[in-house]
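Just so you know, all these numbers are worked out from the coordinates, no wet-lab data involved. Computed from a predicted model, the values in this text were never measured in an experiment. Cβ atoms are built from the backbone, for glycine too; each structure is taken alone.
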Structure I
Amino acid sequence: MSLSPLERRDYLIGFAFVLLMVAAATLLGDYEIILPEIGALTAGTWIYHNSSWIAQPFKIFLAPSGTAVIGFLVNQLSITYAEKVYLTLILILLLLSVLRSTLAPSFATGLLPIIIDATHWSFIIAILVFTLTLTVGVLLQGHYRGKPAGQPLHVSHMLGFTLVASVWVAAVWLAGFPQMAGIPPVLVVFFEVSQLPDYPGKLAIRQIIALAGAATLGVLIHTLLASWLLTTLLALPLVFVLLQLLHIKLPAAYAFPLLALVLPANMFHTLPIAASLAACFFLGTVFVFRKVLAHQHGLASENNG
């Protein structure tokens with residue numbers, strides 16, 4: 001896919017913004033300032049101009065910031081890791097329902113403080129600063145004008161999301177891998193595709209490959225370079241190339257290289273496997289569910305005919 005001059009400009013500015021965040025974390029020596037989902041939010045709002053993300057610009061600030069506070073506070077509770085993930089997911093759904101928002105990256109900003117065990121208020125300050133900056137950027141670009149507001153969360157969608165997430169959390173907990181309970185970029189994509197009226201198998205496969213590939217790139221590059229800034233500088237263009245080869249736009253993929261920078265040691269090396277398994281489970285569930293519904297609809301049409 002060839003890029004227009006405006007698209008190239010947006011990519012360069014977007015990547016520079018993410019690099020600025022990582023540079024600030026490097027200078028301050030504070031990994032809690034590295035926010036993986038800012039990579040996804042930047043791609044979805046500034047680069048891709050995702051209609052459902054930019055239609056209500058101020059929610060780009062309100063929703064992720066609100067869920068980050070939720071995750072930060074839940075992380076202070078004396079409960080198990082899996083319980084923290086599950087409780088946070090429920091509270092995120094409730095907040096998005098109140099805000100009438102379907103901004104999927106909000107799940108990632110809510111889960112991140114639990115995954116990295118955030119304890120410093122620098123995490124919250126960074127979230128507020130970078131989401132507010134993105135909001136201002138979207139307002140300045142003006143692409144949000146005329147975009148239809150996103151549909152509010154339906155109870156059936158919330159229940160379906162909760163049910164599938166509950167099965168996953170319980171499965172990894174029982175299997176002895178509670179750290180796999182929350183893989184933010186995968187949950188972001190799952191939340192989005194679960195709202196689609198149709199979900200082709202080919203798209204599901206491409207998205208699984210993109211998520212697994214981006215996670216692998218992040219881990220491999222950071223293992224070789226062991227530098228936050230150099231890893232980001234190299235990984236972002238490679239994720240771009242991967243998505244171009246797959247012919248898809250997937251903002252969440254840009255979060256994986258940044259996630260690799262902040263993961264604890266017990267999650268870092270298993271991230272590609274965890275991402276692959278989680279993507280296959282969540283996206284595969286949506287694909288199978290859509291197939292079952294289509295089959296039932298076909299049978300109903302035949303009976304009515």
Structure II
Amino acid sequence: MRLSQLGWNVTGLGRNEAVGARLEAAGVRFVQADLRDAAAVARACAGQDAVFHCGALSTPWGDYREFQAVNVGGTRNVVDGCRKHGVQRLIHVSTPSIYFDYKDRIGIRESDALPAKPVNAYAATKLQAEHVVQEAFAQGLAGLILRPRAIFGPLDQAVFPRLMRANESQGVPLFRAGNVALDLTYVDNVVDAMLLGWEAPQEALGLAYNISNGEPVMLRDVLNELFAMMGTELRTRAIPYSVAYSAAALMEWSHRLLPKLGEPPLTRYSVSVLAYHQTLDITLARELLGYDPRIGLSDGLKAFAEWWRTKGR
């Protein structure tokens with residue numbers, strides 16, 4: 001919606017008909033299509049100056065072939081559509097999940113070594129998608145890559161809502177007493193970074209950039225602040241990491257044997273991401289894109305809390 005408010009002629013592409021209807025009502029042209037549909041993606045790229053590629057299969061569990069088809073094949077379709085129709089710039093949204101390595105990592109830079117093996121199919125295929133974008137850049141398609149960490153804010157369906165529901169049921173599981181450092185990124189700051197990607201000078205193109213609020217915080221502290229804003233008691237459960245990891249591994253094994261069960265309640269990644277420090281160094285984005293997080297963490301939490309109280313539940 002930010003682009004529309006700025007006066008851009010915006011086209012949105014996605015599969016969700018209900019979301020598309022809301023966009024249409026707000027004056028945004030909507031194309032209902034799947035990223036795997038090369039012809040539909042190419043048609044959506046026609047007449048565009050910029051393409052902001054945010055679509056992906058984003059989950060810690062699933063069929064590798066599906067991740068490959070959507071995240072890699074879909075990105076290749078976007079790149080091909082941009083080339084075919086002379087799009088001036090591609091801003092590709094990736095993920096810091098590619099850095100996760102089952103150990104503490106503080107102040108990760110874009111140039112730091114990546115794990116020998118990606119943590120899951122999502123991280124593996126998002127990294128492959130980055131390679132598709134970088135190859136296209138080498139062949140003349142102007143663009144860059146953003147890696148925003150833990151996006152939250154109004155309309156969030158992933159980060160905080162899962163914790164809110166856990167709090168309502170058995171309590172939020174905490175490892176290391178919640179003294180785990182992490183980064184969050186308020187959604188408006190991500191949009192700012194995407195717009196800076198459109199405006200970036202030539203020397204800033206072809207690179208990947210970490211994006212966060214630049215305010216590393218302990219998990220327990222951010223939960224205490226958020227639940228205080230909500231006027232809700234924070235209920236936590238202290239769980240030994242080794243126990244939770246072993247339980248998740250067993251669940252993964254059983255769900256592989258019986259695929260009809262779908263996604264297991266716990267995965268080794270979903271457990272471990274709450275157990276290890278992981279923060280990002282955003283110096284490169286500050287220096288080359290001029291990125292400066294505009295909405296602070298506390299203000300972002302307030303905005304989410306207000307939305308959750310009135311519309312999110």
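Values as computed for the structure displayed
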quantity	calculated
Which of I, II yields 135 [volume of the Cα convex hull per residue in Å³, for residues 130-177 alone, calculated]	II
Answer label among I, II for the case where Cα extents along the principal axes in Å, calculated from the coordinates, equals 54, 43, 39	II
Ranking I, II by mean count of other Cβ atoms within 10 Å over residues 82-89, the structure that comes out highest	I
Structure responsible for 17.2, with Kirkwood radius over Cα pairs in Å, for residues 42-193 alone calculated and labels I, II on offer	II
For 0.95 (FRET efficiency 1/(1 + (r/R0)^6) of positions 58 and 226 (r between Cβ atoms, R0 = 35 Å, to 0.05), calculated) the corresponding structure among I, II	II
Structure with the greatest value (metric relative contact order in percent (Cα under 8 Å, 6 or more apart), set I, II)	I
Given -24000 for helix-only ellipticity at 222 nm (-39500 (n - 2.57) for each DSSP H run of 4 or more, over all residues; to 500), calculated: source structure among I, II	I
